[in-house]
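Undergrad: Please go over the structures that come below.
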Structure 1
Amino acid sequence: MTHSLKEISPIAVKICGLTSISDIKLAASIGARYAGFVFFEKSPRALTFELGRKLAMEAPIGLAKVALVVDAEFSYLDELTSKVPIDMIQLHGSESPKLVHEIKMRYGLPVMKAVGISSESDLDKVKSFCEVCDQILFDAKPASRHALPGGNGVQFDWSILSNRSWSKPWMLAGGLNASNVQTAVKLTNAKQLDLSSSVELSPGIKDATKMKNFMQALDNCNFGN
């Protein structure tokens, strides 16, 4: 089944943690470019392969389907990629550059590697990941080893990314909402943004008003400056 995609701003938006067909349709209607599906059992937004397949089948052409995994075994990834039609794998754990390369080669899919940021020194590892992945995602580093690796609604110091460039496309995540998106874009010059908890009623349940308000705030950014 396909749905029309709205024309959107020059900045691509990913809505992560989608758990229902209605939210897939909502993401498409507001002009999102990526739909994020979480396959990590500790997350309140986790999907089964069966539900993941149902949601992926509802995604319209033009809405890239991204599977988020965390330090997943090859056996798990084998089953995921065979059962769920995805367009990209997002690695949100402690995967090494070597493992990132192996996953990319094994499945023939684009790979996005998440890098947790709390200080400027966390950028030291980015170059090695750029050599093996297709995209980088900058997210706030979890406050403790017990915290979820993402979807916590926490932002980091965006000025760390100011006046920086990398050899691969990158995406900004972590606490983005309608109130701060213009500041985030101005400080980082991000061309892609990742949303999850900030546009929810509760974990995994997206809020149409929050999503629309975010896109309106994004549309109000002055992209000429």
Structure 2
Amino acid sequence: MLKSNYDVGKPLTVNVGDPMVKVQDYWEDSFEEPSATPNKSFTMTGGPVNVAFQEGQSYQVKGRIAVDGKDYQVVANQSNPVQYQAALLGDDGKLLPRIVATNPGMNGDHVLVIYTLQISPPDGTLIRQPKTKVNTNKGFVNYEILFTGITDSAINLTYREFSPEGLARVAFFQNLTYPRNAQTITFRNLKMSIDQVSGNNITFRVLEDKRT
């Protein structure tokens, strides 16, 4: 995934101390955490059963179970690893109006409770959100180039590098100096033209980015 704050060929103006260029280039892996969250607070009730799911909380997914030939994810209402009641979430995002239960005498097996339940409010459900994680094994680029001002003879920039988590890697900072009258400057993969520069700001264009 490539993210940058510029479009090749389009002018940008930044003030002293602001980044001229910000680049992130990395691979992301998608995965699902073993948990689900309610879209809103809701209850599932019927007979002696009264199960509540609270908005803002996360509930553990305990595996899958087939009911009438359809697969459901088992989302436990309690944190007890042995004895709990659990909602049944279809891959279509809809809840079955039934629950399963387990206790120490069931050897961890899920048993379908006989009662058909009322879900209130009826649009209450559970959501599994995919997560992403940066895969640093495939390489990672995260840097910015700041405009730090001018002297009579030089344009001053600073290269700053960051970790995948966004922490500054001070050992990889670098001061960059270019002639005051330079019309183009090059650094690593970038070639930039200088349209105007003063003690307060700089107007430039990225002419070439070999990463794209």
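Just so you know, all these numbers are worked out from the coordinates, no wet-lab data involved. Not measured: the values here are computed from a predicted model. Cβ atoms are built from the backbone, for glycine too; each structure is taken alone.
Undergrad: Check the numbers for distance in nm of label points 7 Å out along Cα→Cβ at positions 129 and 177 across 1, 2 and tell me which is largest.
TA: Going through 1, 2 one by one, distance in nm of label points 7 Å out along Cα→Cβ at positions 129 and 177 peaks for structure 2.
Undergrad: Additional query: Can you say which of 1, 2 returns 0 when helix-only ellipticity at 222 nm (-39500 (n - 2.57) for each DSSP H run of 4 or more, over all residues; to 500) is computed?
TA: 2
Undergrad: Comparing 1, 2, where is distance in nm of label points 7 Å out along Cα→Cβ at positions 113 and 193 highest? Provide the component values of the computation, followed by the final result.
TA: Values: 1: 2.7; 2: 7.0.
When distance in nm of label points 7 Å out along Cα→Cβ at positions 113 and 193 is calculated for 1, 2, structure 2 comes out on top.
Undergrad: Looking at structures 1, 2, which one was P(r) over Cα pairs in 10 Å bins from 0, in percent calculated from, given that it came out as 7, 25, 17, 10, 13, 14, 10, 3, 0?
TA: Only structure 2 yields this read-out.
Undergrad: Quick check for you: by mean count of other Cβ atoms within 10 Å over residues 89-96, which of 1, 2 is greatest?
TA: Max of mean count of other Cβ atoms within 10 Å over residues 89-96: 1.
Undergrad: On FRET efficiency 1/(1 + (r/R0)^6) of positions 33 and 121 (r between Cβ atoms, R0 = 30 Å, to 0.05), which of the structures labelled 1, 2 is highest?
TA: Evaluating FRET efficiency 1/(1 + (r/R0)^6) of positions 33 and 121 (r between Cβ atoms, R0 = 30 Å, to 0.05) on every structure, the highest lands on 2.
Undergrad: Another question, then. If relative contact order in percent (Cα under 8 Å, 6 or more apart) is calculated from each of 1, 2, which structure is the one that comes out at 18?
TA: Answer for the origin of the read-out: 1.
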